[in-house]
Structures are given as structure tokens and as C-alpha cells.
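Next up: the structures, one after another.
Each value in this text was obtained by applying a stated rule to the coordinates, not by laboratory testing. Computed from a predicted model, the values in this text were never measured in an experiment. Cβ atoms are built from the backbone, for glycine too; each structure is taken alone.
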Structure I
Amino acid sequence: MADVEFELVCVQGRPGSGKGTVCKRIAEEFGYFHISAGELLRNERANVESPYRELIDKHYSENSLIPQDIMCILLQTAVENSKSIKFLFDSFPINMDNIETWNKTELSKKMKPRFVLFLECPQEVCEKRILHRGAAGSGRDDDVPEKLGKRFARYEEETVPAIQHFHDQGLLRQVDASQSADKVYEEVRPYFQTA
């Protein structure tokens, strides 16, 4: 894989904006390998043999961000283990530190985002979706009312500047994600149909 050029699309949006749902459909139709940053961390946290387990657990308990270098190591491992050359990074990079750390990795030289899909959705809609997901038994310990405020505050403080960064580079493709899942996907598909 040393000389392979990868295709990368990053998917961003508030917690609850539907990133996972959209990514699953893109992966099925267009053959991308979906890597969810949150899922990587949750899986690593559950892995009793992981050298990062305790550190990740500590950050989850404190509702704080995982160190950038660990996130990049997990992403790189997922890419290398996938056997794919087309990737969706769901919720990565979520801040400017992520971007800077990723840009220092060898893999980043072969994985520049083709574009960044931004699912714009009002906070109140996202809150309802998350609480519904939590009540339906998502199994995620952050899908609870007492953790929502901090998640949305972090999004505004950390992720919005990263989204602006991609906008300034002309890479942002925005979709109204407050609609039904089918309507959102109708707006997303054309971005993947063009070369």
C-alpha cells in the first residue's frame, strides 16, 4: 500500500446530526470504508488488551477529549487493516489540533480530503434524536441528558473552527440534515456521483 493514493471524505456535524446513518448509506452505495472516530474509541475502550484502554476510559469519565496522537494511531491502524482505498472519516478531524496532528502523519500525505460533508442540523433537533436514540437502548453512555450540554458546547468551541477551516479551503459541502433520513441522503448522493 506504500504507493497507493487514497480517496478520503470527512463527514462533520453536531452530535445527533445523522453522520453515522449517512455514512452507512454512502458506504453501501459507493463502496467507501466507514471509519467512525467515536466507534473506534468505544471499541478500544472495551478491548481489555488495549494499551490505551485506561487512558480512553479516564477521558470518557471526565468527558474530555482523547489525546490527538492516540486518535491518529487508531485511525491509521483502521485504514491499514481495511484493504480499502476509499474512506469516510466520520467525526474526524473534530478540531484544529486533530488537523495539525493528522497532517504530521505519513498517511496524511496520501489522504487529503476530497471534500468535507457538513450535515447542518439545529441543536434542538439533534437533542431530540440523541435522547430518542438513548431511550431506544443505543448502549452509548453519552446519549443521556446530563452529558448533552458539554457535547454541544465542545462542538461549538472545537469543531466549528475546524469546519470554518475547511470552508475557507473550499472543501465544505453543506446539506440540511434536519430533514428525514431519505431526504438528507437525496441531497448527499450528488456529491459522490461526481468525479
Structure II
Amino acid sequence: MMNGCPRWSFLTVPLLAALGCSDPVPRPSQGGLTLSVQKLGSPTCPVPGKIYVVGDPDGPDSNTIGDPLVDGEKGATIKCSVKGNGPYTFSGSIYSDVSKLTWSLTGGTVNADKATGTATASVYTADLAGTFSSAAAACTVTVLKQQIKPGSMWATISCPTIKNSSTSQECSVGTTTTFVLENCEGS
């Protein structure tokens, strides 16, 4: 028996199908975010100094992962991938129906040091009235408390400029912005 299931054979397949023996169902992705939108030199940022928190109820910070939202619960959609063993690649998106916020990270990398890296970030909130995005790999990622492994990570991110390409408005993502991704692809 492997994983509580008997060895596969042509005789056991119909029986196993009837009994429902299979690999365990993967846990849903989870994510949390504390996002600091700043104006840093750009007078066009529509929400300078605003903090958005996505969690159940608390978002992450540099001391705790908070209470991550679970994909499919409380109006949340969480998708993520964290792969590798140092270096790592990652991506993720967090949508919260409660805060009407969509956050996405693409092209993320964490170096072989397992501590620093880069990513491309994009954020939409009703306050911003549009999607603001960074240039490719323009955001700095810092892993917190060595918490990165295949399938999960906890880190801060800062982006000197995020821009709404439709309006040319600019903001920045402040250095206190923290995110956590768990139960991601790659685990």
C-alpha cells in the first residue's frame, strides 16, 4: 500500500474508483498583503500615503504573516507559484472582493542567496481608478525571516514607480509593503 492505497493493478482499478482512493486533495492557495501606496516625488498619485490590508482580518507585516485569505473563501481569489530551491521563481495574484483590490506579481525571482530578488508588480483599487504597474523586474523583493521554499514565501517588496499607462499618473509601492503566498504551485 502506498499513501493508504493498495498497489495498482488491472483488478484493483475498478475497486479503487468505486472506493474513491486517490492522492490527497491539495490545499487551496492562501495569500495576504499589506500594500503601502506612496507618492514619492510624483504629485500625480491619486492616493498618496494609503495603506491597503488584505487578510482575514490581518494582513502580513515584517513580524507576522497575519491571517492569509484562502482562495475561494470570503470573496478572495488567490493564485500563486513559488518554484526552485535557490534561486527561486515566483508569481502570484491576490484579489479581495472586500477591499476591491487586485495585486499581481509576475516574473519574480529570488537569488541563490534566498534573501533578495526582483519582480514586476501591478495593482488595481477603486481609489486608484485604474491599474498601476511597474516596469519589468523594477521592484525589489526581500525575503523575511528566511521564509521561502517551494510553494510558499513571505517577503517585502518596494517599487520606485508604478504607473497608470492610460493617465500617466505615477505612485510608488512603499518599503513596508509585505506579502505572503502559501500552498502555491511548486509545493
remark   = Note: semi-axes √(5λ) of the Cα gyration tensor in Å at 37, 18, 14, derived from one of structures I, II, originates from structure II
message = Suppose distance in nm of label points 7 Å out along Cα→Cβ at positions 71 and 175 works out to 2.2; of I, II, which structure was it derived from?
response = I
If mean count of other Cβ atoms within 10 Å over residues 55-62 is computed and equals 18.5, the structure in I, II = II
helix-only ellipticity at 222 nm (-39500 (n - 2.57) for each DSSP H run of 4 or more, over all residues; to 500) from the coordinates reads -1000; which among I, II = II
ask   = For relative contact order in percent (Cα under 8 Å, 6 or more apart), which of I, II scores largest?
value = I
note = distance in nm of label points 7 Å out along Cα→Cβ at positions 31 and 167, calculated, reads 3.4; among I, II the input was structure I
